[in-house]
Structure I
Amino acid sequence: MGPEEWDPGVAETGPFDGAEHPADGRSRLDLGSVRLPVPEGAQLQVEVDRNGPVLAVHLMTGLGQLTVTAFAAPRSGGLWEEVLGEIRTRLHSEGAQVRVHEGEWGREIAAVTEQATLRFLGVDGPRWMLRGVAAGSGEQLEPLAELLHDVVRGTVVVRGTEPLPVRSPLPIQLPEPLAEQLTRDGGNQQDQTRHG
């Protein structure tokens, strides 16, 4: 579904735009630019830049790691296809086995590296692109990829109105209790909090 086809209102399945109101009754972790459903038993791992801003929030599950990130995108859409090509090229140059296939929202990448088995997916929304990444072991990839799809289906992207350069990550804001815990822990680059 391209951004020109986006229909705000009450939606059945996502990812959702911030103007939409998901009708699924799921609770979500509000990270400012994204509101993520957190799988039961998952731990949050916060990646922080040395200068302070949060770079990413990873969901650590029993199957592997999930990362869902929102980026500023052009109104015309199509950013995921560009990014997909760049990811594929980079993975090939690093010696990974790479396969591109059709997924729920368009083309996805499945890759095997020396360190992990990966799945990348993307969704173009109105002035945003959502990228999901699953990283785990080979035997766990399919259930992990299904979990990634479920998280992306339940994600709400809050783009905001401020102009941002295309491809800029949308800002992540930790909920106050998580931010306080990170501060108490001395701003360590990784903070883990169990959910579920």
Structure II
Amino acid sequence: MADIDEIDGVSDEEVEALTAGEVLQKLEEAWLNEKFSPELLEAKTDLVDCMLEQVTEMEENIKRAKKGDFKVVLHRMEIDRIRYVLSSYLRCRLKKIERYTTHVLEQESNRKEEDVCHLSPEEFTFAKEYGTTMETHMKNLVLRHMPPNLQTMDFKQTTIRPNLDSYVFLRVIEDTDGVLVEEETLDTG
């Protein structure tokens, strides 16, 4: 496969050339990390965009292939698998944005310029619009029917935050010095 340029938080001079397989592997890693993390992680829009371009190229190649070729079936299955990973990754991020809208927007507003942004520009726009819509909906549907002394509500006080004290399961990919694992916790299977 041809090399694909991937920009993952590095400057133009440090652009890293990755194959489509390596980009897919990084995307799957980002997907699993996002899926099992209690909070919203850094957006990997460059990986998503790169894989979407790759899927488009693969679909064009399939259109040019012979109709009865068995490779076409395999390529279609691979495209479906990549689409599943992409959509699951994006769905997971949207679910967290919808659940923790106020918290996520609060974090983004408190973020320093040099800090890593956890939302893509599209996600940030969605979060703002979603938060505004939910607040308006709450006011129109519930609060206006309440007694006058209960019609005001500070939505920042009702912020749902991710449980950062929840357990997270890890899988070690490479050896790291300075981390001690007790013998009875090692898998001897």
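None of the figures in this text is laboratory data; all of them are computed from the coordinates on show. Note that the structure is a prediction, hence the values are computed from the model and not measured. Cβ atoms are built from the backbone, for glycine too; each structure is taken alone.
Observations, loosely collected:
- With distance in nm of label points 7 Å out along Cα→Cβ at positions 39 and 159 derived as 1.1, matching label from I, II: II
- Which entry (I, II) yields the derived value 12.9 for mean count of other Cβ atoms within 10 Å over residues 23-30: I
- If relative contact order in percent (Cα under 8 Å, 6 or more apart) is computed and equals 33, the structure in I, II: I
- Taking mean count of other Cβ atoms within 10 Å over residues 31-38 as the criterion, the highest value among I, II goes to I.
- Entry that produces -6000 once helix-only ellipticity at 222 nm (-39500 (n - 2.57) for each DSSP H run of 4 or more, over all residues; to 500) is calculated, selected from I, II: I
- Comparing percent of Cα pairs over 25 Å apart across structures I, II, the highest figure is found for II.
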